[in-house]
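Trainee: Pasting the structures here.
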Structure I
């Protein structure tokens, strides 16, 4: 499946949260993300990502291993995504290290998630605050087959417009790169 996603900087988060709150109940979670790559940075060069994410919610904690392939749509950066929940995060980290992968960056994301149904699609709207980055972001995504990416992105733009977020607010900025820049280093350092 392709994660069709648009990300925007939000200038009036209270207004947008109020509108989303009318559509769905917010779920507050903290994501602890660790990104891995080969020492030669092969995944980064190929536009791929390998991530272990531990999600701490009000009632549970879960860990997910995710592989994102290279973007299939350049303007949005939408990528094929494959993920699975893991029972033992320590074992997954050990396996990745044993296979020659190394952690290149780790950081926390403070998230407010809304599961919404809009324009006939299930969507996840996530307000994101990364403590090391200025600003608040909204990610709006839906999972689709590759043939549906363009139509799905149009639907995401429609929903963003309804929330008062225009094309000028969209960004392709990657959290990994922004955090690394803030730390004054490349992605090689945790």
Structure II
């Protein structure tokens, strides 16, 4: 299978390879970008090890795995992922700090959801986000995802979001109020 790139309106997502170590390090060597991933910037050895783990997970002959997000001029914007979580397709993204607040993450999340539904025939598209990551929570909501569960792992408290375009804003507000009561 020849894996093609994934395109959004303004960006191209290309499956990562071992040759992308320098680009991945530029992203992972930033404390703010890595805050909700590892809690700290990675040094080159840690970054290369993480990239190698990602590449070994799915190989190059599937749409699943990690992608570089690049602009039309080839500028590095961030990385994205498509993973399997049971029978669900999990999406994720990390954006270079200089591109924060410009709607890029929402475009990427929306594009990943669309790709997972149309090309991978995903029954359900999910995403996990740290409960303190307010910016990513807003991105997932804008992309049509709904917070369905609070998960307390030993190393992180996170929400599980599910793509659900049919749930409207008033129902979402009630759902968050219920979650807040459960979390107390």
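Where a number appears in this text, it was derived from the coordinates with a stated rule and is not lab data. Predicted model, so just to flag it, every value in this text is computed and none were measured. Cβ atoms are built from the backbone, for glycine too; each structure is taken alone.
Trainee: Of structures I, II, which gives -11000 when helix-only ellipticity at 222 nm (-39500 (n - 2.57) for each DSSP H run of 4 or more, over all residues; to 500) is computed from the coordinates? The partial results should precede the final answer.
Mentor: On the way: I: -7500; II: -11000.
Derived from the structure labelled II.
Trainee: Quick check for you: by relative contact order in percent (Cα under 8 Å, 6 or more apart), which of I, II is greatest?
Mentor: Values: I: 29; II: 15.
Answer by largest value of relative contact order in percent (Cα under 8 Å, 6 or more apart): I.
Trainee: Given 1.3 as the derived value for distance in nm of label points 7 Å out along Cα→Cβ at positions 107 and 131, which of the supplied structures I, II does it correspond to? Intermediate results must be reported in sequence, preceding the final value.
Mentor: Numbers: I: 1.3; II: 3.4.
Attributed to the structure labelled I.
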